[in-house]
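**Student:** Take a look at these structures.
A short reminder: the numbers here are calculations on the coordinates, not readings from a lab. None of the values given here were measured: they were computed from a predicted structure.
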Structure 1
């Protein structure tokens, strides 16, 4: 998420290399390449090769949800497999499934309510905060 937020904070149309992202976030270039392969397949980033190449958001920031990013790199947002009754053979009689299902619903509700634009706005708002007591 940090790498995509870094890209989103750049001026529109500026392609950012994995080297630049690494230098500013500390995330290794190898890991960034793996993440960007998945995010590119999901349409979250667009890339261009070459000396001026790199990555830009693949669609408007308001249309990229935190849930989209998490699902593209992590897969399911489910905290445990048994949330899906097709996966768990004892789902019908499981006493803890209700708790896991509630947790899953809360996770989905939270991350689906936040867009990349929201994170960019929050970042810029941090610059304007007055810390005087």
Structure 2
């Protein structure tokens, strides 16, 4: 079954970077640490990324590009890759989601979904 062969799971942890943020200039900096795990049965390589970033004013920014943090990791089954990156919002709350474009060792191309996650300054959301 294809779903067992090609299964990439993505999890994200976020952090508000208060020391870099300038709220009175509407600049809220966040870091996010992404863990990408190959839970499939075939090695696969991350080729590119597509992010959709939204602030609470519904300003949408789409980011695409090759690899992540300058790398195109190849993951064996059960292997993980973790990296940290960041973004800046004009509001204290926002969301991100997207996908990684992957290619398995057998040439099959597929997307690994990045689930929607929130970015928020402490105390904003209960």
Structure 3
């Protein structure tokens, strides 16, 4: 279901969070679709259930999923999930911009990068 690299630099719960968020934003997880149980995912990945629970808790806090006691976790309705994904993307951009500024990257460099990315995206990823 998810591409989780246990040897990667990012924490496992963060990789799981990002993987589920991508599945939601791409539409591969439908609104109100039930997510696998925490224990099931933990067993499948060979990780502690608390790691999966932490990712699910953060997904719920971000508004991407909701849980029902004794029933499990589900993908939030599409409109809500899409706005939550957009808000999270903006938050990550803010962090990236702050890191760039503290590293000496100029405003012009940031604008050039953004323009290149938008241009590549509109051209199907071709530069």
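**Student:** Among the shown structures 1, 2, 3, from which was the value 20 of relative contact order in percent (Cα under 8 Å, 6 or more apart) calculated? Mind showing how you got there, number by number?
**Tutor:** Numbers: 1: 24; 2: 29; 3: 20.
Label of the source structure: 3.
**Student:** Computing Cα Rg over 2.2 N^0.38 Å, for residues 55-94 alone gives 1.62 for which of 1, 2, 3?
**Tutor:** Working: 1: 1.72; 2: 1.62; 3: 1.21.
It was calculated from structure 2.
**Student:** Okay, next question. When volume of the Cα convex hull per residue in Å³ is calculated, the result is 152; to which of the structures 1, 2, 3 does this value belong? Write out the running numbers ahead of the final one.
**Tutor:** Numbers: 1: 152; 2: 113; 3: 137.
The structure behind it is 1.
**Student:** Let me ask you something else. Using helix-only ellipticity at 222 nm (-39500 (n - 2.57) for each DSSP H run of 4 or more, over all residues; to 500) as the calculated read-out, with -19500 as its value, let me know the right label among 1, 2, 3. Kindly include the intermediate steps, with their values, before the conclusion.
**Tutor:** Numbers: 1: -14500; 2: -500; 3: -19500.
Structure of origin is 3.
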